[in-house]
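Each structure below is given as structure tokens.
The numbers here are math on the coordinates, done by the rules we state, and not lab data. None of the values given here were measured: they were computed from a predicted structure. Cβ atoms are built from the backbone, for glycine too; each structure is taken alone.
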Structure 1
């Protein structure tokens with residue numbers, strides 16, 4: 001499966017300085033991929049990404065998953081999750097269907 005994405009702005013993007021900025025909630029799937037979940041620049045609403053900021057969206061469902069952080073790796077266009085118990089990347093095939101990471105991305 002793949003991640004699902006949802007733009008949380010009322011418009012496709014906003015302008016910050018001379019760049020477009022998108023705010024996207026990325027929901028992971030039921031089987032975490034080793035090396036991260038694929039999430040393209042296009043899924044974030046941009047052609048090129050120069051900056052990202054990410055945070056977990058808190059929910060009662062998240063408590064059942066041992067994730068303590070999530071971040072977007074621009075070099076490989078993947079969303080990576082960190083295990084709260086080991087402080088390393090989450091093990092492959094872990095059910096992360098309740099994990100939502102909000103990604104703020106800037107670029108063009």
Structure 2
């Protein structure tokens with residue numbers, strides 16, 4: 001489990017994501033892209049134009065397993081993903097991730 005990156009070799013755009021089963025998630029993304037089913041239309045279009053050889057899929061970071069087999073890694077994965085998103089900034093012209101909007105609520 002950990003963080004993965006999909007990179008468009010032509011444009012340099014990337015997608016950062018996290019998964020408890022990284023290989024399974026990468027395989028699912030590859031399957032969706034190959035079959036025209038990936039939900040992000042821009043990335044799907046770029047994949048159709050560049051083909052499988054136009055993209056790389058890599059693991060950026062792993063979480064070490066805990067001794068407790070019932071441990072929930074969700075929070076740690078989210079923090080690790082946020083760190084990589086901050087580092088890589090895969091938004092707009094640089095990537096396929098969508099920036100999360102922060103809502104500030106002022107309480108008086």
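Suppose you compute volume of the Cα convex hull per residue in Å³ for every structure in 1, 2: which one lands on 91? Matching structure: 1.
Here distance in nm of label points 7 Å out along Cα→Cβ at positions 15 and 47 was calculated and came to 1.7; which of the structures 1, 2 was it taken from?
Numbers: 1: 1.7; 2: 0.5.
Only structure 1 yields this read-out.
Looking across 1, 2, the calculation of distance in nm of label points 7 Å out along Cα→Cβ at positions 31 and 79 that yields 1.8 traces back to 1. Comparing distance in nm of label points 7 Å out along Cα→Cβ at positions 7 and 39 across structures 1, 2, the highest value is found for 2. Looking across 1, 2, the calculation of helix-only ellipticity at 222 nm (-39500 (n - 2.57) for each DSSP H run of 4 or more, over all residues; to 500) that yields -11000 traces back to 2. Looking at FRET efficiency 1/(1 + (r/R0)^6) of positions 71 and 95 (r between Cβ atoms, R0 = 25 Å, to 0.05), point out which structure of 1, 2 has the largest value. Ranking 1, 2 on FRET efficiency 1/(1 + (r/R0)^6) of positions 71 and 95 (r between Cβ atoms, R0 = 25 Å, to 0.05), first place is 1.
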